[in-house]
Structure P
Amino acid sequence: MRTSTLISILIVASTQALGSASPNEKLNEPPAGFTALFNGQDLTGWYGMVSVSPTEIAAMTPEDRAKKKAADTQDALKHWRVENGELVNDGFGAYLTTEKEYGDIELMIDYKTVPKADSGIYLRGTPQVQIWDYTEEAKFSIGADKGSGGLWNNSPGAPGKDPLVRADKPFGEWNRFFIRQIGARTTVYLNGQLVVDNAIMENLWDRERPLFPQGNIQLQTHGGEIRWRNIFVREIPAEEANQLLQQDEEGFVSLFNGRDLSGWQGAVENYEVRDGAIACKPHQGGTLFTQQQYKDFVVRLEFRLPPAGNNGLAIRYPGEGDPAYSGMCELQVLDAGYPGQLDPRQVHGSAYGMVGAHVGYLRPSGQWNYQEVTVRGSQIQVELNGTVILDTDLSQVTEFMGGNPHPGLKTPQGYFGFAGHSDPVEFRNIKIKTLQD
């Protein structure tokens with residue numbers, strides 16, 4: 001079991017969030033640190049929404065969006081009711097949707113359903129954490145017999161699509177979910193059993209793009225009565241999210257002692273150690289790089305950008321020249337507020353000048369981000385704050401920004417480092433793991 005998973009268990013252990021409801025537990029009253037999404041009395045904080053892509057909703061005019069919301073809410077009110085502190089749906093109608101959008105969260109929720117019904121929980125407006133009738137043989141071919149809690153809309157064979165164990169309780173009993181989502185990284189407990197372990201939740205609406213940075217929580221309706229209660233959410237602060245994402249440290253070694261630049265070479269005079277972080281000195285630059293060369297590896301680090309801050313990660317750098325061209329690539333480290341018109345191959349996380357990364361996943365300038373980079377052969381993947389923003393084979397690149405070739409593209413090994421560009425960008429918790437052939 002992952003250390004990060006254990007941390008979340010400790011956070012909620014005293015409230016029995018991972019198991020069954022305690023006899024002394026007060027209905028719909030959240031544990032410390034959590035907020036109730038359902039007050040036990042009415043639908044305050046919720047509206048109706050017929051399932052549709054958040055991208056489609058965003059493309060609507062404000063007027064059309066308001067009309068849809070009103071019509072869908074009217075439909076929802078025909079099928080949802082509150083009864084004895086429970087939120088009840090008859091199996092039909094628009095999905096109940098939170099007014100507020102959420103990013104990184106921990107979600108606790110109890111449900112009870114009936115035979116031949118299935119349902120689910122949308123996260124960031126995207127399906128879904130699945131709820132099955134695990135006895136319905138007609139749906140065994142699509143996974144019902146495996147039980148609830150899986151990320152059912154993930155691609156076949158993808159981690160998380162099928163639950164690790166079947167943890168459903170018999171009909172008539174309440175089930176309890178504990179869900180943690182940081183970026184697209186999703187962990188699900190059902191009735192105290194781990195059913196999804198830190199899997200990437202895919203974006204059903206557009207599989208070429210990652211899960212949205214934030215979105216609504218939705219309760220799905222699908223053909224049979226389902227009851228909900230004890231719906232609680234906790235928003236995870238950035239610093240905690242970073243810690244949770246990097247807890248599994250097996251095989252990683254530190255590249256930075258937090259005190260000085262021992263083990264680094266190159267533009268050492270242009271960098272300094274400040275409050276446990278390596279920082280490029282203002283108006284200085286050059287490449288700071290490791291003593292050791294690497295072939296295939298995973299590197300993890302945290303970084304903090306000043307407004308319009310610019311730096312880069314030198315990948316398989318030969319020790320001289322511009323790392324964007326002389327090495328395998330420079331992975332851009334760039335604040336979203338950088339001025340001017342950027343080529344898509346210049347945004348943060350891009351293989352500079354070659355392949356652009358997905359945008360919208362950087363934290364605001366001044367906050368620490370967590371990033372993991374995997375380099376294997378010509379394949380490179382960048383995961384930012386729990387979301388994969390770049391996954392590409394650089395050997396397939398044939399068009400280069402400005403027509404400038406990258407002669408170091410096929411470099412089989414080299415140093416790892418930072419390509420300073422005069423801004424006081426900071427790096428800390430820098431760790432690397434060598435991958436075997």
Structure Q
Amino acid sequence: MDTIFALSTAQGKAGVAIIRLSGPESHHAIAGLAGDVPACRKAALRLLRARDGTRLDEALVLIFSKGGSFTGEDSAEIQCHGSLATVYAILDELGKNPNLRAADPGEFTRRALENGRLDLSQVEGLADLIDAETEAQRRQALRVLSGDLGKRAETWRQSLIRAAALLEATIDFADEDVPVDVSPEVTELVTSVKAALAKEIAGVATAERIRNGFEVAIVGAPNVGKSTLLNALAGREAAITSEYAGTTRDVIEVRMDLGGLPVTLLDTAGLRETADVVESIGIDRARARAEQADLRVFLVEHGKLPELPPRQDDLVLVAKADLLDDPQNAVSGKTGAGIEDLVQLVTERLGLKAVNAGLATRLRHKQAMERGFAAMDVVLNLMAKDNDVTDIVSEELRTAIRALDSLVGRIDIENILDEIFASFCLGK
């Protein structure tokens with residue numbers, strides 16, 4: 001492979017910048033700058049010079065050997081001063097080396113995948129960790145990056161490989177000393193994996209919400225105080241407020257961190273019958289977003305009912321608490337009355353939803369597991385009919401295994417034969 005280099009920290013002025021190299025020439029390139037190469041995994045202070053002897057910077061240099069680096073290749077890092085001029089000078093000098101080239105976006109991680117340092121789900125977890133804005137997102141991404149999803153997929157995979165090996169043994173080695181009726185064990189293995197997959201599939205939607213953010217819609221009639229409440233929650237003038245009904249025509253979104261959960265608050269148009277074409281479009285959008293939201297906060301005038309039927313988890317609050325003699329179960333964006341209780345209630349209800357999150361966080365994960373689930377469903381249905389369809393059942397198991405392999409970016413059915421030889425000592 002080519003030896004690549006790139007600035008690994010963010011662009012702009014900083015105290016320290018990290019420049020990363022990876023590939024067979026990375027150690028030689030460091031020696032060209034620093035004069036010698038420090039011991040592997042030991043940080044050493046070195047004076048960096050250009051080829052003409054010009055002093056570039058005094059920096060920490062780290063060397064990683066093949067198999068012990070992020071990419072799995074010989075690699076190195078330069079921790080230099082983070083001024084724009086310093087970083088540019090070092091990158092420019094590296095670019096003059098004919099044995100090096102600038103890395104493409106994501107190429108270090110791509111090499112880590114190709115060299116077996118990360119599986120595909122871990123790559124996705126790393127991307128999510130870099131994008132994490134809240135504590136819940138950080139924890140979830142770290143679980144995926146640590147390989148928990150891959151380990152779980154591997155456990156399922158091994159169970160299915162065992163089941164497939166039993167069936168293959170009855171097909172290919174019928175005259176040998178192998179179990180005659182493998183159906184009970186195969187059924188037990190497939191049923192167990194199928195149940196685990198069903199649970200993980202059910203948690204994908206919540207995991208996606210943690211990754212992308214929960215949506216909380218503020219819903220109510222015109223001029224009931226929705227925009228004022230949104231501004232109070234956001235701590236800024238995010239929405240225009242006035243005494244005139246119908247001011248909000250479109251959905252206004254404000255991103256927040258509530259109890260470590262990413263939340264997007266939605267201020268929607270007031271729900272009412274109107275002849276105004278533009279306002280009616282806003283109302284239609286309000287109804288649609290409210291329907292899709294994870295949680296709705298209904299603001300109602302004292303003694304009135306919500307404009308839409310609330311769901312079980314929705315909150316129904318009396319608006320304009322500052323104008324009421326008894327502000328119980330009421331909120332006011334104008335004075336802040338009830339705001340703290342509202343935030344606590346929203347955080348608690350979304351927290352209960354977050355508990356059901358699985359390890360799988362993306363639509364790709366869900367689709368792969370659903371393909372495996374469907375194949376296992378076919379396996380169990382065919383085996384329940386007690387017909388001589390071992391060949392078909394075996395192929396469906398292979399389909400399920402390939403689906404799980406796609407979770408981590410690996411397709412390999414040769415392990416089925418390995419399992420046959422290891423389990424039954426057939427000597428073929």
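We did not get these values from a lab; they are worked out from the coordinates using the rules stated. Because the structure is predicted, anything quoted here is derived from the model rather than measured. Cβ atoms are built from the backbone, for glycine too; each structure is taken alone.
Computing FRET efficiency 1/(1 + (r/R0)^6) of positions 359 and 391 (r between Cβ atoms, R0 = 41 Å, to 0.05) across structures P, Q gives 1.00 for structure P. Using the calculated result 20.2 for mean count of other Cβ atoms within 10 Å over residues 95-102, pick out the matching structure from P, Q. Derived from the structure labelled P.
If Kirkwood radius over Cα pairs in Å, for residues 151-214 alone comes out at 13.8 when worked out from the coordinates, which of P, Q was used? Computed on structure Q.
When mean projected area of the Cα convex hull in nm² is computed across structures P, Q, the figure 30.6 traces back to Q. Taking 17.6 as the value of mean count of other Cβ atoms within 10 Å over residues 63-70 derived from one of the structures shown (P, Q), identify that structure. Corresponding structure: Q. When helix-only ellipticity at 222 nm (-39500 (n - 2.57) for each DSSP H run of 4 or more, over all residues; to 500) is computed across structures P, Q, the figure -2500 traces back to P.
Out of P, Q, choose the structure whose coordinates give Cα extents along the principal axes in Å, for residues 263-334 alone equal to 38, 28, 22 when calculated. Source structure: Q. Out of P, Q, which structure matches -0.42 when log10 I(q)/I(0) by the Debye sum over Cα atoms at q = 0.12 Å⁻¹, for residues 87-230 alone is calculated? Derived from the structure labelled P.
Once distance in nm of label points 7 Å out along Cα→Cβ at positions 135 and 191 is evaluated on every structure in P, Q, the highest one turns out to be Q.
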